[in-house]
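Quick note: the coordinates plus some simple rules give every number you see, no bench work behind them. Predicted, not measured: the structure shown is a model, and the values here were computed from it. Cβ atoms are built from the backbone, for glycine too; each structure is taken alone.
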Structure P
Amino acid sequence: MRKCYLVLLLLLLVGICESQTTVIDSLKQELLSTEINKAERVEIILQLVRQYWGNDPDKSLEYVQQAMEIARQNNLPKKIPKVYNYLGITYEFKQEFEKAKDYYNTALLFAKETNNIEQEAYAIYNLGYLADLQGKRERAIEKYTEAIEAYKLVEDNERIAYCYEHIGQLYNEMSDYDASIENYEQAKQFYGEIPDSLSVAALENQVGSIYAGLSDFEKALSSFLKALDIFEQIGNKEGIA
């Protein structure tokens, strides 16, 4: 039986690698086109950066530096904050957190100068996530809260939901369960507006677990039943199980 599981896992990993290779090859082929403009070229390169983050951050760094060179040489000020954000994420994957922080702050500066609210919000979010990774919970909550206000300006409900969920997780870790539930409820609201029913159900389960831990079994059962109802509606067998 164990051998079967190992074979299935190996096949899954091979499939993922092949899929990623196909995407990378496709993006590289797009870069060969003479019909794309410089701004489009930057975006394609940044997609390549994302593909390499998890398995080859050094390759990501090569590509993100190319994107920065193109953006600077071709007077694309709106692209520069995004490239700096990607530089920060790349260094985050390289475990070089101080450099990551510097690039996020630079992204924030350029985003404000160019009135790029989306990338301003992204830079603040990234600073929060970095603080979260480093175990700086209060700092992370502060930045996620700032990011929420910025994302509200561009009506990015998905990112707002992410931030509320992260804050809920942090308060849960800090044993501030009322604050945790409050933020999970906010996250549920914004996930519901996307709509992202799976995330809503997962958060209902999370809230139910908190209530169960507090021995408030009536509220726990209510949350678990809400989650079950959503899982059944969307046909999620794993959630139902």
Structure Q
Amino acid sequence: MDTYAELTEALARIRAAATQTAVWPGVKDFSARFGYSHLFALDLTRLAGGISEAMLHSDTPNVVGAFDRELTAEQHPVIRACMEAPQTFLVSEVRDAPAQKGAPWTKFLADVVRTGEGLVVPVYLGGQPFAAANFGGAKPDTSPLTRALLQVVAHAAVDRTIELRDGRPAAVNMLSAREAQCLRQVAIGRPDAEVGQLLGISPRTVRFHVDSAKAKLGVSTRIQAVAKALRERIIAV
């Protein structure tokens, strides 16, 4: 089975989940093919009640409780980074900064993230931080394509979890920053190769982002996607 067929299967599994806990195994199974073995997800709008209150999924819930007893979310630089930008980033970019060496928050990282790597996927809604997923692995794939794929499943999982928790969709048409960038360039009239060169990604990755945007917008063609995104002010040209 190829990557995109597996992505389609993972998304179908997420959307078919009948309970909140049933959402995340599909995400974990899909991320495992890229070397990720740990998963943690937060609702960033509920951080006032502590990480335990904000938790959507955690492979190490006991660590979450311990963190809340000693620190606040504001003291966690990875969480602060999620609140500042919608782009994916690596935990090592924060963890290995000289100012963070031996910082109290690092002892609450999962072992595989502390000694290996973590890929953080912020989920934004209406330009505001909404949720985040942290994928951890010993030596995982952190390429642009893998980041894009995990963005898609993270967005879908957050949306389905909130829908099951609150009885309503979390966010219709929740495009990632990269999806919106690619769709805007398509709206301007640039071909995939030119968009890829402009954004520093391959034409194949551009096509993937545009196809993902089409799926989230509930349309079947690029023209329909651009028209709907412009009409609903998701993008501007």
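Could you tell me which structure in P, Q was used to calculate mean projected area of the Cα convex hull in nm², for residues 104-159 alone as 3.4? Here the read-out was taken from P. The value 18.3 for Kirkwood radius over Cα pairs in Å was derived from one model only; which of P, Q is it? Attributed to the structure labelled Q. Structures P, Q were compared on FRET efficiency 1/(1 + (r/R0)^6) of positions 88 and 216 (r between Cβ atoms, R0 = 30 Å, to 0.05), and the highest value belongs to Q. Ranked by FRET efficiency 1/(1 + (r/R0)^6) of positions 32 and 128 (r between Cβ atoms, R0 = 41 Å, to 0.05), structures P, Q are topped by Q, which has the highest value. One of P, Q was used to calculate helix-only ellipticity at 222 nm (-39500 (n - 2.57) for each DSSP H run of 4 or more, over all residues; to 500), giving -16000; which? The read-out was computed on structure Q.
Assuming 32, 29, 17 is Cα extents along the principal axes in Å, for residues 120-207 alone as calculated from a single structure, say which of P, Q it is. Of the structures listed, the value fits P. Of structures P, Q, which gives 18 when relative contact order in percent (Cα under 8 Å, 6 or more apart) is computed from the coordinates? So the calculation was done on Q.
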